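> There are structures below to look over.
What follows is calculated from the coordinates using simple rules that are stated; it is not laboratory data. Values in this document were obtained by computation on a predicted structure and should not be read as measured data. Cβ atoms are built from the backbone, for glycine too; each structure is taken alone.
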Structure P
Amino acid sequence: MRGQEAREQAERRTVMATLAHAAADEIAKLWDASGLPSDAELLRGPETGLVTVRGRIGGGGAPFNVGEATVTRATVRLASGQVGHSYALGRDKEKAKLTAIADALWQDPVHRAAVETKLVAPLRGALDAAREERRVETAATKVDFFTMVRGED
């Protein structure tokens with residue numbers, strides 16, 4: 001049972017990471033085309049606040065406060081009882097609400113496949129394509145430095 005719960009939590013984290021990285025207008029466009037229900041009871045928010053961003057020098061040093069970031073959060077409950085949460089960088093309340101509803105729907109076995117295929121998969125594909133394009137653009141600027149031996153050695 002614990003193994004199943006751990007796998008499900010990992011899958012849920014992946015879904016929420018995809019939604020968090022996606023643009024709000026893309027989520028809204030796919031949501032409108034998906035036919036997924038968008039009715040849910042708002043339990044909290046959407047509300048905007050600040051969180052402290054922490055960092056480490058070299059990735060392994062002592063943690064320190066870098067600054068603050070604006071975050072919008074929302075919590076919703078579906079009529080079927082599933083509760084969804086979301087946190088999104090920035091002030092987009094509609095994105096926070098839609099991603100919280102998507103989280104709740106994903107937890108419902110009836111809607112999970114539809115959320116995966118109609119919402120998450122297209123967003124993941126677009127994010128992967130953008131990452132690949134950025135990688136190719138960055139690779140094009142790579143400079144190979146080398147030292148020529150002059151023969152004095």
Structure Q
Amino acid sequence: MTVDEMDLLIRRYDGVRVLEGQGDLFYLYDPAADLPPERQQPFATIVTGDHYETVSRLDEPGAWRLNLGLTKATYTSLFGPVPTERDADGVLDSGHDYAARDRLMPHPFYASQYWVAIIAPTDLTPVEPLLAEAYDFAVRKYDKHRARQTH
């Protein structure tokens with residue numbers, strides 16, 4: 001699977017707005033395209049290089065990382081409690097090789113917020129249900145925010 005293929009898959013979801021920066025893609029659920037900056041939390045990202053960290057070795061040929069924000073229940077069902085210990089660079093100690101390709105793992109920095117990552121996925125089978133959950137979770141958060149705004 002390529003970055004372009006994953007990008008097209010995510011863009012197929014209704015109400016998705018994509019922000020781009022440094023070659024990376026940030027997917028927000030924002031059907032009216034009017035979320036204020038402080039509410040623009042992506043549900044998925046594609047990171048294509050070592051712009052933010054080097055532990056994933058995303059500057060290697062063919063490396064890119066899909067990141068998904070999940071519910072606590074799903075995250076803990078996959079990996080157990082979130083890691084809390086960080087090294088000197090801020091990388092969470094989850095016991096995973098953060099540079100391993102095509103392996104679902106806790107996100108090296110955001111696992112404590114229930115984010116998962118996979119570098120250069122080749123098979124959609126494990127990714128699609130998690131992507132759908134991340135999207136649905138974003139929709140629920142958006143709807144709750146909208147409901148609070150109207151009351």
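> Out of P, Q, which structure matches 0.90 when FRET efficiency 1/(1 + (r/R0)^6) of positions 9 and 57 (r between Cβ atoms, R0 = 35 Å, to 0.05) is calculated? Don't skip to the answer; put the middle values down first.
Working: P: 0.65; Q: 0.90.
Attributed to the structure labelled Q.
> Going by percent of Cα pairs over 21 Å apart, which of structures P, Q comes out largest? Walk me through the numbers on the way to the answer.
Values: P: 58; Q: 44.
By percent of Cα pairs over 21 Å apart, the leading structure of P, Q is P.
> Can you spot which of P, Q the value -15000 was calculated from, given it is helix-only ellipticity at 222 nm (-39500 (n - 2.57) for each DSSP H run of 4 or more, over all residues; to 500)? Write down the numbers at each step before the final one.
Details: P: -15000; Q: -8500.
Matching structure: P.
> Next question, about the same structure. With distance in nm of label points 7 Å out along Cα→Cβ at positions 81 and 137 derived from the coordinates and found to be 4.8, which of P, Q does the value describe?
Numbers: P: 4.8; Q: 1.9.
It traces back to P.
> Tell me which structure, out of P, Q, gives 3.3 once distance in nm of label points 7 Å out along Cα→Cβ at positions 65 and 97 is calculated.
Details: P: 3.3; Q: 1.6.
This figure was derived from P.
> Identify the structure, out of P, Q, from whose coordinates semi-axes √(5λ) of the Cα gyration tensor in Å, for residues 49-128 alone was calculated to give 30, 16, 12.
Answer by label: P.
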